[in-house]
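Next up, some structures in structure tokens.
Only the coordinates and a few stated rules stand behind these numbers; no lab work does. This structure is a prediction, so every number in the text was calculated from the model and none was measured. Cβ atoms are built from the backbone, for glycine too; each structure is taken alone.
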Structure P
Amino acid sequence: MQPIKEHLSDTRQVFEEAKSEVREQAEKQKTRAAIRLDDFSQALDESAEELESPVLDQVAGKLGQAAEALDAADLDDLYLRGRAFARDHAAGFLVGSFALGLLLARFFKAGDNSSRGG
């Protein structure tokens, strides 16, 4: 049997490896989200030009800025800012989370139905 110190050392090592993997995956997802947000911003900008809509143009600009900020942001900073927002605006955060959950459920349900041919 291994002494307790060795088990603790092994556990710490596994935890650190898992933490590193989670951070790496979160960074990849953050980058993907920034790219998608930028793509959406560009598409909206093109629509704004076609429709000659200054409001859409402003929204596209803000989305582009948000994409740049997200891409440049540190994960720890994003986490802390999200936590602070949730704490300071608990009701809005809960309502927004619920609404986002409903939207994601509809999105995945629609994707599932189209893949089945229905």
Structure Q
Amino acid sequence: MSTTYISPALRREVALRAGARCEYCHIQEEISEKHGGATTTENLAYACTFCNWNKGSDIASLATDGTLVRLFHPRLDTWETHFALVGVVIQARTAIGEVTVRLLKFNLPERLMEREALG
């Protein structure tokens, strides 16, 4: 999470680029400031509150096989490559998808209910 002030103009620019939809599932730094990331348009991802809180400053997580795997990156990755929406459940297609689904808690009951209500 950034300690640098994110101006309303920069927030609007990031939201417009994302179509005001969470780019994972608030505005979130893709590479956290504590990991050397900058508070710039290129390094900000539009994220819902759940994804923002769950991701925090993390950029990777351990997969079920114990390997360290980076999280999904909205600027570098294509959502459909790493995830599939099956009904209201987001399923992982890759190791990147696996760690992202688990860390960002995409399939908690309240998130499934929210997706169902939106669908």
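P, Q: which one has distance in nm of label points 7 Å out along Cα→Cβ at positions 24 and 96, as calculated, at 3.1? It traces back to P. Calculated for structures P, Q, mean count of other Cβ atoms within 10 Å over residues 8-15 is largest in Q. helix-only ellipticity at 222 nm (-39500 (n - 2.57) for each DSSP H run of 4 or more, over all residues; to 500) was computed and gave -32500; which structure, P, Q, did it come from? Derived from the structure labelled P. Consider the structures P, Q: one of them gives 1.14 for Rg/Rh (Cα atoms, Kirkwood Rh) as calculated from the coordinates. Say which. Working through the options, I get structure P.
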